[in-house]
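A.B. asks: Input: structures, listed below.
Derivation of every value follows stated rules applied to the coordinates shown; laboratory data play no part. Keep in mind that what you see is a predicted model, and the values were worked out from it rather than measured. Cβ atoms are built from the backbone, for glycine too; each structure is taken alone.
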Structure 1
């Protein structure tokens, strides 16, 4: 029931208001009842709220905030609305209206009496004071078998606020990944044991409260309320981050030993995914003080490198699915000398070659060495990872200047070049490009030290790929959305929110692009440059033309209400780019998950020898949730298919034999029993309840 503000909500009401539909999921079977009753306070109740002067608004003293509003009158005569709807041939026999005096208002105590009086004196229409569940239940019962069925993505509008406090948005995205891994690790290291569900649920609650739309006061220029509300909001982000980290520590505890005056030389590395994983492990200077040499559990030396920061990196290879491997640090230096190289502004390993332009700091070549293909369209912004500052409502982007490039890591395991520059609206910008030996992707870490300017502006990083006639597919919660093709006509096309990755590819080649910290991107051009006032009409896009260019929209202060007026840096924005051949959704999804949920390590002399509690045998199916219940021996498993066909996978439990395994048809309640395999619909999910 969003406000009908054309400045922030585009076409979201066109053809949707008061028209219930079944919204069908990617699997073609699962569905939810969707109903959008119309504009905010569509009953006209805000007229009354305005007439009262909103006595609750702007009160510092809680004692002066009324518990309710009572004037002795509430206009509940909606017959004109019904006559107009009848003229429009509205097909249903109900009208849902929201009665709200304004934002965050006390209850209107006049409503019960007004409704009672109306119903006693009028045969038609009858008014029912209802909640959301009762309304949806009525629609389903009366019209469920007659409603239209719709597929696709809404692509909401009110996501641009995620860029108004980019530091906290990034924190929340990462807290979510840590908490998901903590759930999995608890199951791995506390098999069949009850989990501290209250602690997990409270951490999830804080993450949700952080992501919720309202961050600040209705009037951001009111410093007292703006700061007071934002202080509470920041507390959600910080608390969620701390709780997630604490739960990770609790989950890892069984793998540790008593610590006494000595830093352990052993490192246990855990893979929280349902496939074998390779990855870099980063040890702090304090964790790795013993030496620069790392060996595996058989005493074989593995590639490692001491960084300029004092950290020690090593490559953990073939860590078993939902299992672990053990390593040790030894005195001395690493004996590995061959690997990544740097020559001027060119980075190379045995799979990828990256060239950075000396004048712009942009990536002009991203070459797959197996076939010599360059995936960069240098005609767009002069290359990949191009910084652009953009003043609000004006198409006048500015690139950064005063470019300097230096080597920060010189191999052999990791080679890195760092570009420093000056940019409009910023104290400084740094863009680091890193290559890992044997990896077929590159890492980018951009740091924007933003100035806290009141003038409306935005920061964008451009990625123009040389992938002709491409399609862009986007990882969204519970699905993959193809830009334009899968978007509703009412959806936002000026900017789009993503989960972990998107993929730009044609029928032969493409690039999977991960944004770990910034959720918003623009397709084809910098089209999110809309910062208007109440009631103004933005230049909303109706259609997206095919493009192989995306922009990461990382920062803005466009909102005129509810969000901070300014933000400042430094804030980090990390990206991962993987060139590939033919698009494979399962590979793209695995890449995105590995970057978002990397290998987890803990110092311990003891080798935990963690064995998988569960295995699956279909590479197109992944485990997305593995969590212990509040009761002993209770576990929830969720499987996701990344295939456009129905897939079957065997589900085995190598270490513990379950008493029962049931599919959950509704929520996490046990339903149909299964034996050793399960079928999953195309791009579908299956949730199972396991009892040990």
Structure 2
């Protein structure tokens, strides 16, 4: 969102390093920090190079160190553009390509805009805001920027320093001070910043950080942005598009304002604006792409016929749009005209994810994995049929024997359901294996065929891994996505889908029915908690990471309360809402749980606040269930630092081993 003996304690702390069995080297939790993260590719205006962000683990400081790299398209040579800077990200080319802007922390650890001349020399800091840059965009003439930044809290002295009470609204319950509005500034290349907007309203605040896009009109006279009525995170999903005149500061609504609107993008010819919003204007449904005339007029859902939730979109130079979407277990990139049918780009076995960008020459850069190789940067030239791999950053999997994946399908109620099945390394046909469910979060997400560290770690233990795309997932169209909401049941409906998937695998004769575990994080943790209470005799063990266990608490205490109301209705405190919320809450069924359960989450989880997790822990403990609750002393929805993230997966496998056994790779064929 979602050993019953000393031997269990000992096994919990056994380190799972890159293990070699015979001649087979397997992927384990200790390999996670060795992965290189790749993101945010940006093609230069002349199309000759691509800037992108790479991040590598620094275990001594327990953080991810980022830098901006540049790859030459013709030679594929990669060079680093930044060195020894913290918080580096968001590379953006100037309109002429002679400079590259990016964000990085200053000496006070505040995010600022820096400009790097591509002719040579060091990057220079442009902004000196007292908070941090949330988002920014080059002015069309290349002579400055617009940027968004939270207002600085007013300085107080004397007794006034302790006058710090603030009014509660739609914020998460761990908010410790008044949230300041995020507003827009402009700045020239000489550093003369000018406030453009002000007021108690705000650009939407989204945790863990960032703000929606800023988009200039081509003449540089106006900016498009998203406005929320307050800076509180719960109000951030209710934003509406606005247009501000840079000279006068006058603000006018851009679209109809009848549903949430976000991420405005002006077309290359300056006549149209695209933005993201809910399909059919219904909050809680999948995301789609709307287009309308910049001067005002009819709003059109150009991706409606696609009938799938859109993961991302941006303009192509010819006025069509590059769109990312997922179809069953295969993500895709498509070119969608404003009018007409979309064309899918042939990516072969590549699974895009991590960023994409369309160049001014019609080329495309994107980050992708394959089922047996982690993320790299790829490039498709205009008119080309095949993507080219531009980087070779990943060495962690070299010489490894990796588990094989395939898409599996089954029937549940009226739905055709699918998921990704990962076989143990050395799988032998005709043999039964323990099965681990790894249930994705969201629910507006999907499990796909890709390089998936979690499934590789579990398969290396000799276990089958099923990642089900239950109803509510973005894999199978709008009807399927909406089927996990409201009275259809966010737990009961998806729960039936998942159990049907287990039964399908059992019918194939490949599952040891006495060794089945259910696990997941966030929504996956919610569904794990639901499954062990509603199907108590199925599971040998369970792991619930950041689990939503009480939907009333989630509504009242989370940073995204409207996310729950989108699914279940306006409020648990109105009409018969309480009945529905409780009926779909795992805490209601906690007394039925039998499976030994490990619970994990962060102390400062704003998305799934800890009070409900404590409740579930004590409910299981008081009913005699073998349960362990481990909590990380950090802020966030999951540990993001390399050491704690590795620890999650060490604990994950150590908890399951006593109940499932461990049979690492043996020679065999599938």
Structure 3
């Protein structure tokens, strides 16, 4: 594999873009499409340990760049880190007040295959110096930071592959890296079939997960805080239905805190080590899975639990943080406040405030000064405008399964009945939609459509049994759940069943193709972005990656017959027009999936439109691609299902 020269860095000396006041808008005036295509002004802001600076991706001229800015703009100006447009900044975290660990990645070629290579850089807070962290001794994946120092020093633990010339180099080792010098020191050697390592709050590697892809067997390796050698403490075999409870936080008493689904839903438990016996249940969300845990400052205890019921939030168990959350909730009224970052002593916070009908804003809260200050609007154009209302509904599928869905009503037609509609299934499919700002759904509502987003069987977040209901049901019962959402909304008088299209991305794009193929009598048109058309093709694509056999098992569990539910092989059955859009730079679902679908429709003489975005990826990372897609989608809907 050639050296990754595409990762040349350049620091921008100029100031980053700042928000300027926008003129007040008439709340009843139509919102232009450009407002919905805007990237969020600030993405994933992280507050420095001393609470004086923010590191975030900031939208500058329609492209996101990593920016460091003072909390209060004065003589010091924001500074941006400029990279090649072929490089992704994937994540970043403060390590002390003076340095940032930044994970970057880019596409490359290896033995004829497209691969995605990741690297770690250490960047000083002024964005004037960047150190490559031992790139010359790194393989394909080299950006997995397990731990960062909290004593002010710029040290991290990095798990990274060391090359691609031998299989031993593929198994990641763990090194301690100094971000300020780029120097590394090995602390754990790579071990056969161990691809994931875990560290405790003191920076000691305590656990590794070994997976044998040939035997489909997992092993959990563990060592105590004062032990040198790792030993196997749990084994998971191919047919085991119950997952090993992986410790999330190692506690001072030698035990741990883990997430486990023994009661049918992911919940947080105390767990003893090394026997992994479950102890006291610390938190559960009735009817829903928890998403994750938030550790305390020392990373050896539980401060909160992240979850998504009707919307995403954090349930704080730390009394002080719970009190801060309660105060914030009272201050924002009907909006929702989510604490998203804080300083080291947890006296200064960044809080995202918004609602499903509002793009929202970012606030800074200094608890010592007892004040909250707005730092930025998420959308400079929309600012605090309230658009179409969103609520969670439930309906019964044809077999009686209860399905939760989001219902977005167009704000100018709230009292109207029998409206045109869009069924919009989420991607994944092991994912879900919840009440939050959704630029795509809000645009569809703005131009007059009811939008229904079903969390069909197989979606995440509703317990183990509900997720397993999706096994073998791609394009079958999972598709029926979408059609049953339409039947429910028509019965309620909300939508006109003769004026409905299906629109989605990724798995949602697959579902849109499948609707046009299988259920054309129910829909007037379909729109697919980055959709899967050939399940066997996706299985082959995934097989080139690590644990390809396990991924093959995953695909075989989606359906008993790949060809029968792959739209590509049923092109002659398409009975409604379809718009297919795909980004050429998509590494998750290769563009070949849409090209082959378009070719099959052309040969079958079926109505379709195919658009390929030269720089588009799987996640609409560029404002230009969002705008292009929204305009094309509206033009297509105007022809086939006008609002």
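A.B. asks: Given that FRET efficiency 1/(1 + (r/R0)^6) of positions 575 and 631 (r between Cβ atoms, R0 = 35 Å, to 0.05), derived from a single structure, equals 0.85, which label among 1, 2, 3 identifies that structure?
C.D. replies: Clearly, the read-out refers to 3.
A.B. asks: A further question follows. Computing FRET efficiency 1/(1 + (r/R0)^6) of positions 215 and 535 (r between Cβ atoms, R0 = 25 Å, to 0.05) for each of 1, 2, 3, which one ends up highest? Let's see the in-between values first.
C.D. replies: On the way: 1: 0.70; 2: 0.00; 3: 0.50.
Greatest value across 1, 2, 3: structure 1.
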